[in-house]
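Take a look at the structures listed below.
Just so you know, all these numbers are worked out from the coordinates, no wet-lab data involved. Since we're looking at a predicted model, the values are computed, not measured. Cβ atoms are built from the backbone, for glycine too; each structure is taken alone.
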Structure I
Amino acid sequence: MIQIVEEFYDLGKVIDTFELFGGYTNRSFRVVVEQRGVTKDYFLRKYKLGIGEKEILFEHALITHTMANGFHLLAGLIPCRDGGTFVSPAISKNKFALYHFLAGEGKYAWDNPLMEESEYESAAEVMALFHNGSKGFEQQGFDRVEPGILELVAGMTQLFADYAKKDRNTEFHGYYVSVLNSILLCIKTNTIFRDDAAQMVSNPIHCDYHPGNLKFSGGKVVGVFDLDWAKIDFRLFDICLALIYNSVHWEMDLDGNMLPEKCEMFMKSYQATLLKTKVLPPLNRAEIDNFPAMMAMANLYLLNWEISEYYSDNDINEYEYLAYLKHNVRQMHWIENNKTVLAAVADSVRL
């Protein structure tokens, strides 16, 4: 880490580094640099092996556009000596990027998500402001490899069936096979018709907006980071994925049960922010009508991640991912059994 920062960036001498744990896809480090007697902290990302250059450039261009559009809670990029936004050093197979270090406290993780009331309202307001700021982003030939949520869910039936055929004598595989039919039924029963999809707002989205990717101070969100999953998709999907993350119990007896009052608090704050700022339009009829189905799809998105990660890595911690899988299967059942409750949540912001 020290050699990379000192060789590729004109920032001074590295005096300390600390790994920041909690991420699953990339590795992150806090880097302390001294230049002319002044010390500064930076955030260094070590990207996963195999990530495409266009995906990194998409993330970086989106950050630059959104900040230039008035949203200043993101970590800005530090340019390399050659003016680029990431480096591919000869000493590593990975790519790296350096960012400003965001102020504020990291209080939560994606599996410890229950924020204070003022933090829920602030998180929703900040998401709306992020969507406003990212509006109008031009991809410039860069893109995420991952398809949109509707296409992704449409491909899950075959993908999940193929995983079930794997020859793995493990507890994870046994549990997965036992719940596969209920997952496939969830995929089949949750659809969004083409006419409604055409009326839903597409926009650059964060796509990993959980409390662990937010910084807090004084009951407010003061920083947003980890845009490496960002893409262009329905903003409703971004909202629903955030709620799948931040409005659910992880405790043993209640694991997977959602908190409708927290969902409603988030939705009302998001809608109020859009009505006040008048940049993006408020949530519309098609988005509100399809909120329960999109909640199910957002949960399927996490199930897809957990299942795909497990079957693509023979060295993965089986019991960690088994816990995640069981959690989201419980959450899936809660959603399917509480569609009227979720419809009422959405109705609370209907204009």
Structure II
Amino acid sequence: MFNFRKIVVQPDQEAAWVEAGATLGELYYQIANQSSIHAGVCPTLSTGGHFSGGGYGNLMRKFGLSVDNIDDARIVDANGRILDRRTMGEDLFWSLRGGGGASFGLILSWRIKLVRIPEKVTVFRVGRTLEQGATDIVYRWQEVAPKLDNDLFIRAMPTIANGTRKGEKTIQRKDCEEVSWIESTLFWAEFPKGTPIDVLLQRPSATLFLSKAKSDYVKDVIPKSGLEAIWKSMLKVRRMFMQFNPYGGRMSELAETSSPFPHRAGYRFLILYSTNWEEKDGIDTEKQVNLLREMYDATAPYMTKETREAFLNYRDLDIGSNPSNHTDFKTSKV
């Protein structure tokens, strides 16, 4: 799919066709001067995988997921036929939008609806240590972030850091910066200020590293004691960070049956656990992966209860695999 990278913007229809091999960065770059599209925050990720798994981004509270803004697709089915929404039928089209890639056919391209984004958006990044009350801030964030105006997306990112810094009690004007939408994609991808936007066209990752990731969904507020337990687990893993991505807004307005992506109303936020390291660091890979698994097990009391849930696109082999190709739920369930 590497060569399937064509992007055709249709400004008059406020839409664009994008082939499945194009990256989000390439999509952002091509559309930047004609309209806007919201998707994820990882510019090297392919659109095919992003869309098929229900990709999210920092405007999901405003416009929903990427798959909520797809109105057509072209696929090749098992018989070699090229189908679009009309010829494949609504059931198959529904399944494509969040049901996972490599499932229902070979996806060639997607037709996405473009959304109207302001010329300028405001971004900020503010750090707080435990000594500066980070636990209290995250505790309150859980209540506030999913209920804010749909124009606001405030992510919490617990991480391990060395050093001290005098903190402010609140977000200050100097912490905020107005940038164009395309510039905000660079901010979210943590490129240095002043990086030219054509960096979005670079396909390889800037750094090669080993990693392990897991995910969780949270419906109930995690108590302060639970947050403190999570921080202690993080210190054991050490080289790691977490992302708390708030839901609410448009995500709560869409029915869980609107697409195969079921995490809608009632969910406070999505958690990503991630540990990264390079071979030169001399870290025992098996030990590092097991440390993250132990942390994941320790957080179980605070996550979704009936069935512990996960984000499909954060593929996690710990959850289970299907080497025997079971096709019925009872046999193949984890």
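Can you spot which of I, II the value 2.0 was calculated from, given it is distance in nm of label points 7 Å out along Cα→Cβ at positions 113 and 137? Show your work: numbers first, answer last.
On the way: I: 2.0; II: 3.7.
Going label by label, the one that fits is I.
Computing distance in nm of label points 7 Å out along Cα→Cβ at positions 89 and 153 across structures I, II gives 3.5 for structure II.
Figure out for me which of the structures I, II the number -6500 belongs to, where helix-only ellipticity at 222 nm (-39500 (n - 2.57) for each DSSP H run of 4 or more, over all residues; to 500) was derived from the coordinates.
Corresponding structure: II.
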